[in-house]
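Input: structures, listed below.
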Structure P
């Protein structure tokens, strides 16, 4: 937030600056001036450039390897951090205004009349590239070893994705001179005359959808992975907009899959400032018709009771896992029956001993399906007999509820009469699920 003046040690105009870390930097300017610092600018010292021509741009890839460019096609290179600068033959007499290297070998310089020259050997040999432009180019930057952008007069923006094998003009939306540019995170910015700033947004790309399938009749929480998501304004599943979404980062969106009718596979698309994502196998989400199932515990253990001549009750919680993947939204019944509680000596508890006194439900973590709405009033007796009698409904999910995976917790009460014989009692419970409200 605070900028502080430093003493450069020169009165010449400085036209370009480059740092490789917070300590080491170089600035170039008129009359061949080059100054350097190794302490973040606390002190600047002059270096001998060997040139009296104006230098307009500078770039370094590490604390040793750097290049400066300027008037009449001047290119100076150093492999010693600037203790020795050597003239290189650029192959042009046009003024070069900007230079960028992606490593110690590969570099590009841009200048007047649409000139761009490139090297693949640190500047030993520079060759001209065809730009198709005659506008003065004032700056150049690299997003990678193959993706570069040059900007210049009259709103000129040139881009390449193959290291300059082919340059193409892009629409900047301005006719003002662009004098500087930068790229980061797949985005590009150019600045220039009259305070103009223009920005490039990459096209959004969806590379994964997780999970890749879900139920028909209720939303499922989905993570969309890809790139170019910043500023996204819409997420769609086929032609159906997502009910909500959150842009977590440029590479991730969390959203809810909207409900649809009928099994189908759709493309998940993202609309962002860079356009609408193209479709492909990686972005597909399947609405699948599944089955109705129920997960039950292997056993339920009720606590011990000391009677002391008094009727007692004990309770336990039974957690069940219904999963309605049918997509029908018809609701379902949890049915239960049991055998009579009996101990090792053959003593039994009454067939009316067991009842469900409370029931609660919740949806699976991350699910937006409506929780099951129970239509059974409690308490309800769990039938029992020497042979399990006809099952009764312990929990009924109303139509339109209980879709997808959910959890039902039943509170079970066992009533033990005062005259019950001592011992450990057991009963076989049969819990099932059936479709319908």
Structure Q
């Protein structure tokens, strides 16, 4: 390398792909690694988090450099250990407090060396090593870092496409609006009984009282809105909003049929609630946050319209690994030009929803996680609920007969393990979180 300086030059390329929630596949040459966040941090816990690899890179780079330079200087080393200590505060990482730095507060490394050599020779070898340690330089000196974004537009790639690096928020809102318009009339027939455990827990945690004013966002067909109206009584008031016009029409018709006069409905996006500050005693959202492009903004809006001391209760589906029907999304995504619900399971993994509540400004945040069983009497009802009665309905409506048959077969294969004599018993999980406004 001294004679030909080009021998030591090159470009190292490491590729990282997000594959499931926050789980990432790392590929570098023949090496394949898995990086993830813990369940508490919103991940699946399938591998070490990035901090482990970062600290490991620094510690191992130092250890290797010490070994090389001790050998070059003829300093015998019997054993050598490096311990890397890093002070962190996750409030900065999650945007919960802008005064808290995103990076580590301080990094320390402790070297334990066993050697017969004089101390001065050992320290000389260590100093030479540290002067040539790549990752010590990376951690202690500014580096040139450049960003390049490759954004793939819908329909510009092949049939089976990979996850896009960014989500088109406007497109996702459109998908949700018109997808739910299509599924609205079938929704309760497929899902009313299946969702009862989550809705019952949400209403229990909301502790609604007579005379209160309540907002139910993503109200759907009123499975939570109407019981909330019963709880607050004629002296109270309930407002239901949904991004789907058809959902709003259906629930308004049902309220009229039941003669419920202290309830009203409007089509509205939860990320932009058209209500004055401090308007409600409670805000509810049953299984709607998974579909919005910006859950944090949605919770901030729910907080804004709450009166001081008011509470917000939200239910979401749980972790992907605990929901046996989860393959519906990749099955549909592989047959359309854009992902239907790219972040569906993120909030239900670990403590992600609770942490988002805290980042939005709620206090007294509590979380309940429950398991459930989705029961279907046969393939037709299982397929109908997955494809026609939920958020993939708009994408599914564009499938031709052959594509539908293929997708049905693939989905039934994915839930075959949950088949019983009476049909299907598919496991599921719900997460319900409550927070209070100061």
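A short reminder: the numbers here are calculations on the coordinates, not readings from a lab. Everything quoted here is computed from the prediction, not taken from an experiment. Cβ atoms are built from the backbone, for glycine too; each structure is taken alone.
Data overview
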quantity: Read-out helix-only ellipticity at 222 nm (-39500 (n - 2.57) for each DSSP H run of 4 or more, over all residues; to 500), computed value 0, structure in P, Q; calculated: P
quantity: Which entry (P, Q) yields the derived value 20, 29, 19, 17, 13, 1 for P(r) over Cα pairs in 20 Å bins from 0, in percent; calculated: P
quantity: Entry that produces 1.59 once Cα Rg over 2.2 N^0.38 Å, for residues 14-229 alone is calculated, selected from P, Q; calculated: Q
quantity: Structure responsible for 4.5, with distance in nm of label points 7 Å out along Cα→Cβ at positions 310 and 334 calculated and labels P, Q on offer; calculated: Q
quantity: For 22.4 (mean count of other Cβ atoms within 10 Å over residues 70-77, calculated) the corresponding structure among P, Q; calculated: P
quantity: Comparison of P, Q by relative contact order in percent (Cα under 8 Å, 6 or more apart) - largest value held by; calculated: Q
